[in-house]
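Got some structures for you, see below.
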Structure 1
Amino acid sequence: MGIRGLNSYIETLDVWEKIELKDTKVVIDGSCLMFNLYYNSGLDFRNGGEYYEFAQVVTSFFQALSSNNVEAYVVLDGAIDPSGRKVDTIESRMQDTIDNAGNPYGRVRPKLSALVLCQAMRDIGVKFVRIDCEADQEIASLAKKFQCPVLSDDSDFFIFDLPGGFIPLTSLHWHSFPLSTKLYSRQKMADYLQLRPDLMPLFASVLGNDFVSSSAVEPFYNVISGNHTGKAARFRNVADFLRGLECIEEGVDSVLSVINQECQNHLRDALHTSLNSYISVGKSTASYFFISDGGANDGWSEIGGTEFPSWVVNGFRKCAYPSDYISAAISGIRFLACQVENLAKRSSCSCTLDLRRALYAMTQPGKPNGEKHDKVTRIKEWDRRGKILTNYFIDPKYVLEGYGKLPTLIQIKELPLEEREMLFFLLLESNTSTIKLLPKDEWLFVAATRYWIKHANPQVSSISHIEAVILNHLVLPKSRKKKISCVDSLHSFAQWQNVMLETIYTNQVLNFPLAEPAVSGLYGSGVAALGITEQLQKGQEASSIVHPSDHDLYQRLMDAVMEGIHKVESLSSASKKESSKEKPKNKKPPTCLAGNKFALLFNETGSDDDDVE
C-alpha cells in the first residue's frame, strides 16, 4: 500500500523526534528493507544484479542493529490476496517495472534478490517470517505487541496506531555509531492537522491509496478544492473538511454527502475496504512463529483461507517454499517479474514455461480427504509482450514423460529422498551420469544451466555465455563496471536467472532433495558475468580467469553441462576461431550496442519484432 504524496508532505512537518536507535526491539517491513538496502547501497540494477555484494550489505545492516542492542523481527509479504482486490495495483506496478527496464535510468530489482535477502538473514540468525498475504497489518500488530517502532518506507505506517512510533528506513543512518534516526508520532501528526487521531485512517483513505483510486475520490476533491493552493493543498483541504468530526462513521457520511448519488456507492465500498485495512489490526499471528518452530509438519494448515499440508505452510512461513506457487494455488494467478533485457525479444520468462506447468500441477493444495482441489484448474499468468504487460492462461502439466503422473503435495512428503532426487533431475531434463560424478553441491547449478541451454529462446548464441556462467559461479566478482555492453549477453543471462529461480523453486516444492545453494555464491554478479563474457569474446582463455586450483572443477562442470547437448557444442570451435580474427572496424553487430547502449532494450521496429511473444 501507500498514500500518494504523503511521504514528501510529512517530511517537512514538525512531527518528528530525533533519536538514537538502541536497546529495543524493532519490527521491520521485509519488502521495503529489500528495496532500501539494494537501491541505496550503490549496487547494480541494470546488468543482472550484484548478489555477492548484496548479501554482504544485508549482513552488515543486521550487524549494525545488533551492535546497538536492537533486536530485529522481519515480516515479509506472502501470496497475492485471494480476494483479488490488489490485482489492479500489482498490474500497474508490473507495467512500471517493464517501463523501467526499457529506461536507461530506470531501476529494476534483480530477479534473485529476494532469495539472497532471506538466505542472508537465515545464515546470521535474524528472526523473520512470511505472512499469508500483505504484511502491513501483521507488522502493525506485532509492533503493538512489542511496544516498539516499525521500520519501513511504506507511507501507510504514518496512519496505523503504533505506540512505539514509526521510523522510515531512509532516515536510519545505520552506517554510523550510534544509530541516529528520527521517530514519527501519529499523535503529533493529528495535533498538527487538528484532527482526532482515530480519524487518521479516514484522512489517508480520502487522500487515495491502493484501495481508493484517484478517480473514485475526484468528485470529492472537486467539491472541497479551493481553500488552499500549492503542493500541500490536497492534504490541507482534506484536513479542513474532516476537522471537528467525532468519529469515522460520521466522516464517511460527510464525504459521501457532498458528491453525486451515482458516485457514492463506488466510493463507499472503497473507503470501507481501505479503513478496514488500517483499523482491523488484531492479535499478532507472527509472534507465534517467532517463539516456536512454526508448528508440526503433519496435518493441515491454512494460507489465505486455503488448506495445505502443514509442511508446505511451515516452509512458506520460513521463506523455504515459493509464494508465487501459493498465489497460483489459492488465486489462480501469477505475475512474472520483468528484468532488464532485450524488450524486442521474447520475455526471458518464456524459457521456463514447461517447468512452471509441472510445478503448477504439483502445488495444487488438494484436500484432507484426498479429493482433488477444484478451486483452480488453469493459471492466469501476467508477463510482458514487447513493452506491454499482458495475461494468458496456462494449463498445469500433470504427467511427466519418463516418470508418469506427477505427485501431489500430500504425496511429495511421503516420497523417499531418492525418488524426489530423481524427479528433480527429470523435471530439469538433467538425469545424466556425468552430473552424479560431481560434488553434490554442484548438482542444482548444473541442472539449471543445462535446462537453460535447452530451453533458451532466443537460443544461447555463444559458448562464451555458458563459460561465463560457470566462471561467474567459481570466481568471486571483481568487475564493477555498470554498463550494458551487449544486449544479447544481457538477455541470455536474464533467461539463466529465470531458470535458476524456478530450479530453486522446484527443489523447495520437492521438499529439498538437494541442499539449497547460496545465490550469492551461485551467481555472484550479473555485472561480472558480462565482464567475463567480454574477456572471453576478446580471446582470453577461460583457464586464465579461473584459479588454478579450480581448473579441474571448471572442466568437469563444463563436461556435465554439455553432456548430450549438441546444438551448442558446435559453437565452441566457431567462437574460438572468431575470437582470433580481427573484427571489421566498420561493421556493427546488430545487438551489441554502440552509441546508444540502451537502444535495443526498447526497440519497436526492425528484424527482432517477430521474436516478441
Structure 2
Amino acid sequence: MDKLQARQLIKDTFENSFDRNGFIKFIKNLLNQIDDAPTSYQGQWIPDSFKPYISKLERIGKYNDGENKIDILIIKLQRETSLERARTMQRNFVAWYLNGSRGGQLKDAALVAFVSPNESDWRFSLVKMDYKFEETKTGKIKVKEEFTPARRWSFLVGSNEKSHTAQSKLVDIVADDEQNPTLARLEKVFNIETVTREFFIEYRNLFIRTKKELDKVLKNDSKLRAEFEAKGVDTVNFSKKLLGQIVFLYFLQKKGWFGVPRDANWGEGSKQFLRELFEKKLCNYNNFFNEILEPLFYEALRIDRSHDDHYYSRFNCKIPFLNGGLFDPIGSYDWVHTDIILPNELFSNNKRTSVGDIGDGILDVFDRFNFTVAEDEPLEKEVAIDPELLGKTYEKFNAIRPDNFNEYLKVLNLPAVAGAKVKSGKKGEENKFNKQYGVYYTPREIVHYMCQQSLINYLATELDGNVNKEVIEFLILEGERFVEYLSTAKEKLEKNEGYAGKYQENKHFIELRPFANEIDQLLAKLKMCDPAVGSGAFPVGMMNEIVKARMFFVLTNSLKDEYKNLHGENVKRNPYNFKRECIENSLYGVDIDPGAVEIAKLRLWLSLVVDEDDISNIKPLPNLDYKIVCGNSLLGVEKNLFNEK
C-alpha cells in the first residue's frame, strides 16, 4: 500500500462513525498479520463496578510482536457521555481484561476502539499494562496482588473530528506491508510531543500574522487608533486574546452548545459551529471579525438572555451565556462604534500548505487539530490539544510584549511585515528570549508532584497527628487505584468467599474512613495562592488532586451522596460540584503578565466545562477577576492600606 492509499484508509476509518468492518480492515493493514480469535463479554460477564459504563467487549483478534501479546478490542460504552468522562473506568476495565480476567492469560497491551452508543464519536486507544511481579514462597514468579496500573493513549476520532494528526502519525506504519510494528513503535505513534510542537509552530505563525494584520488596520484607521490609545489596547495582547477566545470556542463547540435550534436541547448544536458561521450558513456578512466574531464574543456569549431561552436572533439559534470575563472587550474598547476590518482570509482561505493541506487561516489550522477539554493525567493521555497543552503554548508567548515584539521576530529571523511565515522554530534562541524576560515552564511531572506533596503536607498539618502521614499519602497517591481494586476484590469475594486480596482489609483505609468527613471539609476549605501563576498549571493540578481525594470518599461509600456546600446549598457529591466549589473558594493566583492571567482563567473554566452534567441549565462561568489577578507579587503591601480594625 502506498502512502496516498494509507492516508485515505486512515481518513475513511477515523473521520466517520464507527464501522466494525472498516475498523478491522484498518487494523489488518496497521499490523499486517493478526490471529483471528473472536470472543465477547457482555451482560453478567461484565463486572458490576464497570456495568454503568461498559455494555460490551468484543475481541476481534490477537497480535504478537515477538515479545509482547497485544489484543485488538471493540468496547461499546453505555452512555454517550462516557466517552468524554469516566476515562479511568474505561482504562481500568481494559486493565481488568488484560490482567487475566475470567481465567485468561496475561496480555501486555491492547489496541481498542471505545465506541459511544450513537457511534458517531469514538476513541482509538493503546492501553499498556505496567505489571509488577513478586516471588512466592515456593519460588514462583507471579503478578503482585494489587491493582496493576494501565496507561492509555488515545486519538479522538469520528464524524465530528479530523484525522490530520492520525494521518501524520500512522501513515508510515500503515503503508509498510513488510515490517510488522513492535509495541514500542506503536507507542511512538501515540506520543503527544510531536503534536505539541506542530501546534505551537502553527499557533505562533497565526499570532504573528494576526498582530501584523492588526497593525495594518490601525495604520489606516485613525479613529480606531485613537480608541486603542485611549483605552491602552495594544496589538500584541489583542492578538493573544483573540486567538484565546477562538480556541475556547473550539473546545466548547465539541459539546454541541453553539448553534442550537430554538426548539432543541443544549448539546444538539453543531460541532463545527465556527466553520458554519464563516461559510455563511447561519447569516450573511461582509467582514467575518467585525460582523460575526465581535457580536458573538461581546453580545451573544456575554449577555444573559435566559428570559428568552438564550435565543440570539442574529444567528437564529441559542447561544449560552458564559460570562466569566473572557468575553469582555480588552481594555473595554468600544466594539460597537469602531470597525476592525481584519481580512477574511486571515480566518480561512484556499492556500495550499507545504504539506498539502488546504488553507492556512486561523479556522483552517484549528480545524486540522483535535481538541479535548480533558487534561492529561499521568495514566491518561490524548493525542489532542488539551487545556494544559494550550497553557504550555501560551507560556511560550508570555515573554512577548509590545516593546519587544520586533526583537522576537529577529530571534525567529523574520521581517516585521505581514505575510512572513514561521516554518520552524529556533528552540534554543526562543528559550534564551523567554528566560531573558523571566518566563519559565515547569514540566508537568514536577507540577503533579508538587500538587500531591502540598496536599499531603496540608492535611498532615491540619489533622495534627490524628491521622498518620502514611495514611494521608495512601489517600493522595494510591486512592484512585485502590477504589478500582476494591471493586474487583469485591467481585472476586462474591464468587469465592475464601479470596483475600491485599487491599481487602487495607489498614490505611480502615484508619482513614473515620476521618472521611473531617478530611472532606478540610479539602473544601483549603486556600492556595500561586504568586507566579503563569498559565495556571499549579491551581489546575491542585484542583484535580482535591477532586480526586474528595471523590475517593464517595466511591468507597464513606460519605453520603449529598452534602451542604460552602453556600449552604444541598448538592450532589460529584466532580462538577467539587470543581466549582474549589474554583470559587480555594484557588487564587497572581502574575505580572496579563496574557498569562487570561490563560489561567481559561484553563480553570475549561476544566469545569468538561464535567457539566446539567445541559438543560448551563450555568454561567465563575467570575475569576478577583481571584486570578494581574500584579507584581514581589512588591510589599503598604500597611496604611488597612485600618486598625
Structure with the greatest value (metric relative contact order in percent (Cα under 8 Å, 6 or more apart), set 1, 2): 1
Origin of the derived value 22.9 (mean count of other Cβ atoms within 10 Å over residues 253-260; candidates 1, 2): 2
Given 47 as the derived value for percent of Cα pairs over 24 Å apart, for residues 309-540 alone, which of the supplied structures 1, 2 does it correspond to? 1
For which of the structures 1, 2 does the calculation of Rg and Dmax of the Cα atoms in Å, for residues 37-316 alone return 25.0, 87? 2
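Rule-based calculations on the coordinates, nothing more; no lab input. Everything numeric in this text was worked out from a predicted model, so none of it was measured. Cβ atoms are built from the backbone, for glycine too; each structure is taken alone.
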